[in-house]
Structure P
């Protein structure tokens, strides 16, 4: 799931959005409203941007968050060796 959201989706999303836009423009050309929509590209861009930000703000904490219980210990050098950063269990009250 993480590979899908961090690698595959960002690579395929622009192409998918372009295909949706191309299909929408084809339907709009059939109705004769092409000039109106071409003069207003922000009508499509703003809601799309807001939707993508909302999806990111919801998906990132849900999909990539840790267990939430613990204290972050930054990387440090102990006895001449580098100990990487990690989550230490939180002290129980």
Structure Q
């Protein structure tokens, strides 16, 4: 005798639909770029390459005119960091 509420036999007849083929990643990236999508993927931290010598932090306060002169010197001499400008000045002073 068949029961109208016999879900077990009806459930065994249900088959899932096959998964759709994935879109090519290039097409997805192109659509995201056109729509200015901001990625929510976590950013990875870039490991810092350490020098053999320990690093020290030095904070200097001074008159704006002096700080500007130092920054202009560092820029004109092509120093990529202030410590290289300080090193050049110390070497010039014989230290």
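Structure summary
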| read-out | value |
| --- | --- |
| Of the structures P, Q, the one that 48, 14, 11 was derived from, the read-out being semi-axes √(5λ) of the Cα gyration tensor in Å | P |
| Mean count of other Cβ atoms within 10 Å over residues 16-23 - highest-scoring structure of P, Q | P |
| Distance in nm of label points 7 Å out along Cα→Cβ at positions 56 and 72 derived as 1.9 - corresponding label from P, Q | P |
| Computed -18500 for helix-only ellipticity at 222 nm (-39500 (n - 2.57) for each DSSP H run of 4 or more, over all residues; to 500) - originating structure among P, Q | P |
| Distance in nm of label points 7 Å out along Cα→Cβ at positions 8 and 80 from the coordinates reads 7.4; which among P, Q | Q |
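FYI, it's all coordinate maths here, none of it is from the lab. If you're wondering where the values come from, they're calculated on a predicted model, not measured in any experiment. Cβ atoms are built from the backbone, for glycine too; each structure is taken alone.
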